[in-house]
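Taken together, the values in this text are just the output of simple stated rules run on the coordinates, not laboratory data. None of the values given here were measured: they were computed from a predicted structure. Cβ atoms are built from the backbone, for glycine too; each structure is taken alone.
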Structure 1
Amino acid sequence: MYDQKQKIADLVRDLDHKDEDVRWGAAFSLVGLGTDAVGPLIQALDDRESTVRLRAAWALGQIGDSRAVDRLISTLRDGDWAVRMRAADALGKLKAPGAVDPLLTLLGDEKAEVRRHAIGALTRIGDPKSMNRFGDALGDKDWRVRMGAALALASFQNEKSRGLLEKAENDENEFVRKIAKAALKKE
């Protein structure tokens, strides 16, 4: 008889399959198994293959079990930027307040994709101490990071966020300007 534990082990192994569709199919199936898969997925965050680690982080975020928070926080230091990005997403979905400081550190990541996803995660968590760092991110070299920071600041709706958004009204990128103006109700 094919038991749940063996099924989970087989699906975790398939996270490293040569076919990307099989890898994502395994990740979706693990999500469908829910909390029974959390332990093996946490262990998969230590896999030598980054493809396994990033799908495990994604699946943990989808399942939403707080047992994964500490291990996902340590995954924010992974050597692969895509794994860091997925771990940030997962922590945002988990709305993990203990992840705020490590996520704020990611705002200095070398990869713009990681910085953008860190902003998204911090926005979901909604800790007010993120606001100053979002203000700093309005000066990022990547316009998508600046746009994410403007969207994040718009969610605060207070005097300080309005002041920061007023600066973004003059951004060189039209999308950043539009978001700032819309948040300030000037469009």
Structure 2
Amino acid sequence: MYMKVDSFALLNEFNQIWMECWVEKGYGFEMTEMDADRFLIIDPNEKKVGTIEFKQYSLDPANNINSVFPFHELEKIKSLKPEHITEIDKVAILKNHRGKNLERLLTLYVEYSESYQISHCVVLLERLFYRALKTVYKIPLETVGEKIYYKGDYVIPSILYPREIYENKDNYSWLIRPTDIKRKPIFK
């Protein structure tokens, strides 16, 4: 379903996937040098089809996301313990693999947030993705500013509330449970 990026080879695959998606959308590149937890999304055929990156959020105004939108000035963000908030970046699924693989990516977002007890995620969401999260998947989220033109498209500054999902998993039928994962047989 997903794999943590823990080698240079996997980092190259991670970068190749999100960069291909950025080129498709006409976005500008932004390489992250800081520590982050990066994951590859893997489809049922064991193909690496997507990416997501979780970064420790910083209230520092020089933090890149804060230079795009001032999350650091929001009272609800300033009042949190730093370990309960994360920044999400490099969300991408290859064009021919979208659809059900988004459920894999969202399940990872929930599992990651639960394992680190993340309550808030700051993110700049592309408009169509924002609409899918809000209307199709009913992801608890809040728009905290007007759309902003950034790196080739408009994005919506948002806060996601994963705790509401991982404390109420039965309310989210799209979550993939370990028992839902079908493995291909090794021998035929």
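For the reader, a short list of remarks on this structure follows.
- Among 1, 2, structure where distance in nm of label points 7 Å out along Cα→Cβ at positions 26 and 170 as derived comes to 4.7: 2
- Origin of the derived value 0.15 (FRET efficiency 1/(1 + (r/R0)^6) of positions 50 and 154 (r between Cβ atoms, R0 = 25 Å, to 0.05); candidates 1, 2): 1
- Of the structures 1, 2, the one that -20500 was derived from, the read-out being helix-only ellipticity at 222 nm (-39500 (n - 2.57) for each DSSP H run of 4 or more, over all residues; to 500): 1
- Highest-scoring entry among 1, 2, by relative contact order in percent (Cα under 8 Å, 6 or more apart), is 2.
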